[in-house]
Structure 1
Amino acid sequence: MAAENDEASQEKRSIGAELIIPVCAVIFTLYYISTIIDSPWTAQVTAYFIGSILIAMCVVLFVIKGREVFQGKADLSVKALIEPLDALPRRLGLFGLTLGYIVVLPWVGFTLTTFAFLSLGMLLLAGGKGLRFKLILAASLSVGWFLLFVILFKRRFPLGWFDEMLKSALQALGGA
């Protein structure tokens, strides 16, 4: 009888927030696969292979979470995304930084926008502690990613004045 009272008093686990990224991943994967119809066959094979694995993993997760809901152990509410309420301002701040990154990136360029996003995001999440370390880390990652993606892999990212200056300096040194 005591066990029944314990079970009745237990609240269902909120799993709706856990499903947001997997649902978005499936939608984006299906969209991406639909856009590569005219791409070279190697790109299509890679997209289908990786996309299939991602979708299969998401389906397994959906089955597991669906079983929890069906058994009454969980519900599809997203209150875990909102609670605890004291973490909500940081979450909203990080969301705002992410939106700002997307909007500002074409005008400011990859490296400076990434530096600003990383440093502000880390400072926000750490409550403003460790300023020097976070600025050094953000600068290292931003320049490192520029070297990796723009210079080495020759990916097209929006380049600002700082990116162009870095590129020119590397070309002068014979590196790019």
Structure 2
Amino acid sequence: MPFVYRVFPLVKSAAPDEAGGPLYTPRQGGGRIDNPGIYSALYLSDRAEGAIAEAFGRFQEWTPAILEGSPSLPASVRALARYRLAEEAPVCDLNDPQQLLALGLRPSDVVSRDYTHTRAWARRIYEHGRWVGVRWWSYYDPRWTSMGLWDRSKLVLDGISPLRLDDEAVLQASRIIARRIVR
């Protein structure tokens, strides 16, 4: 997987690992594999469209307001970061039936909206110590891979671009997950 993507609130003056930077991991606790106090997860997608869908999919209409940055970062704008993930980076693939079997998981365990349950299997995978993170299929389109990395040492920033509603990746994501763009 040569490139992975993330939508985040960009502050142009922020250092990469500071709030508003492309490697900053926001406060944890609300995500599928979050285990605060044990590790922090940086959520990514194998496609720009997948990252956009994960970031904005909960909104039925996509307006300029969704591209505004975070309220806690007044000078921010939503941006798409592209990273290179080293080919040798061991990511636990939950789309592999053999891996699911080895971990004692079912596909329904992976896609469950019961985050207490998903965080429990994520912690077990983390505690194996073999992987830098875990990947599964996107809630919005199973052709896209979602991933959470707890070890970002094999991740290198490759580019950042502020998002616009007319970006091809935004238009493509909106078509695939049936969201209306309102300018």
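Where a number appears in this text, it was derived from the coordinates with a stated rule and is not lab data. All values derive from a computational prediction rather than experimental measurement. Cβ atoms are built from the backbone, for glycine too; each structure is taken alone.
Largest in distance in nm of label points 7 Å out along Cα→Cβ at positions 76 and 164 among the labelled structures 1, 2 is structure 1.
To test your reading of the models, identify which of 1, 2 gives -6500 for helix-only ellipticity at 222 nm (-39500 (n - 2.57) for each DSSP H run of 4 or more, over all residues; to 500) when calculated. Walk me through the intermediate numbers first.
Working: 1: -23000; 2: -6500.
Working through the options, I get structure 2.
If we compute relative contact order in percent (Cα under 8 Å, 6 or more apart) for structures 1, 2, which one ends up with the highest value?
Details: 1: 21; 2: 31.
By relative contact order in percent (Cα under 8 Å, 6 or more apart), the leading structure of 1, 2 is 2.
Quick check on the output: 51 is percent of Cα pairs over 28 Å apart, derived from one of 1, 2. Which one produced it?
Working: 1: 51; 2: 22.
Going through each structure in turn, the value belongs to 1.
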